[in-house]
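Peer 1: Next up: some structures, all given as structure tokens.
Just so you know, all these numbers are worked out from the coordinates, no wet-lab data involved. Note that the structure is a prediction, hence the values are computed from the model and not measured. Cβ atoms are built from the backbone, for glycine too; each structure is taken alone.
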Structure 1
Amino acid sequence: MKNTHQGFTLLELLVVVAIIAVLSTSGMHGWQRWQQQQQLKQTAQQLQAWLLRLRAEANALNRDLTVWSEPGTLWCIGVGARQQGCHQPSRHHFLPAFNDIRLESLRGEPGFYGLRDTAKAGHIELSNPAGRVRVVISVRGRVRLCQPKEAGCE
């Protein structure tokens, strides 16, 4: 009788399992990094949209709006009368949607004048483990996003 063995040996199966474990670990790390990058980008875009809405409001109502920040782990950005914490929902407060987004800095005194598309220049810098992004407000009322290492990102 001829005895033929079919199938895989235990060593071959262990090698395949080890390869799958290494690939899935690196894939999960890449996936988490991608999610963090998307969360940072989404928060910056939401902040940009909020600032553009404030610019439109300042122009429509012909009044000045200066941006202030409340630092901390549960940070927020607001305009108008400065309040201690801004956990009450308001159209004049910006709260980040994701907990790992940090407010790194608010430079200058950014805000908007009641005149047509003019502003107080400044920038707001956000970060998380995936990187940093800066929201820049120019004196002409332009609100744009850039990476802090880019040329002209001031």
Structure 2
Amino acid sequence: MFTGKNVVITGSTGGLGSVVVRYFLENGANVFAVYRKEKKFKQIFRDVLKNVNLYKVRADLTNEKDVQKIFKFVKRYGGVDFLINCAGGYFEGKMIFELEEDKFDEMMDLNLRTAFLCSKWALRDMIPKRNGRIVNICN
């Protein structure tokens, strides 16, 4: 179904992201799984680490230089066909009126900045090819 397609998945070690990674691997895609913590990645994907279609990409998605490096890496394999933005987060246990401004800013970085930066760099590859898809997931 996705054989030969390059799929970048952010938030790959999250609950949804890890399922999305497995789905695309099972359907023949080359999966570029973006993550922050090596140990967590290895725990979650220990059964598929040797899959030749799985490419580990460690990055801070709030840092544009890191994001740019992701898409330069994928370009070496033909460029991105699909970008699935699963990265995000929130602070549990506080009402909105109790939330500190710095925590709000952190949530905006995790949920919006990451999707913006990844989409920006994916589109630089997709537009010249006149092909590609971006899926943004939020909760």
Structure 3
Amino acid sequence: MIDHYRDRLSYYGHDPKNAIVGSGASSLYLANTPEEAIHRFRPYYNAFHATDAAQHNQSPFKDLEDNIENGPILVGNAEQVIEKILNYHKAYGNQVLCISVDGLTEAEQYEQLHRFVNDVIPVLRREIPSSIWESKPKIHHDDLLIR
């Protein structure tokens, strides 16, 4: 799909290098260790996969560990999540990444966004060039507003 998008841009006279590509990453759950992240996220993962909607979708992943290893889910410590996102960028050239903290408690949603802003975004900003932002976005740690 990304190649098709870039081909169409070229067809209509635009430089395909200027394509702004987004990627979806599914759920985010960060913890100090991979084992802690899996332990804390597993109840949410299992509850979601027990729903009719999830059963209907027939996930190709056999369990949480398989989804972490081979799927779009971002569960682990900051280093693992950063590595996976950088691998997405290497494969797709994306500058936008959609993440989800749906289904978590409000406190855990805040924790996950806080960890992402503090532990992951600074590395991504350094490692992934972006033409989206004219200047460096301001990260407000108190309210997690990213501009």
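Peer 1: By the measure percent of Cα pairs over 18 Å apart, for residues 38-101 alone, tell me the structure among 1, 2, 3 with the highest figure.
Peer 2: Result for percent of Cα pairs over 18 Å apart, for residues 38-101 alone over 1, 2, 3: largest is 2.
Peer 1: Oh, and also: For structures 1, 2, 3, calculate Cα Rg over 2.2 N^0.38 Å and state which one comes out highest.
Peer 2: Once Cα Rg over 2.2 N^0.38 Å is worked out for each structure, 1 has the highest.
Peer 1: In terms of mean count of other Cβ atoms within 10 Å over residues 6-13, which of structures 1, 2, 3 is highest?
Peer 2: For this comparison of mean count of other Cβ atoms within 10 Å over residues 6-13, the top structure is 2.
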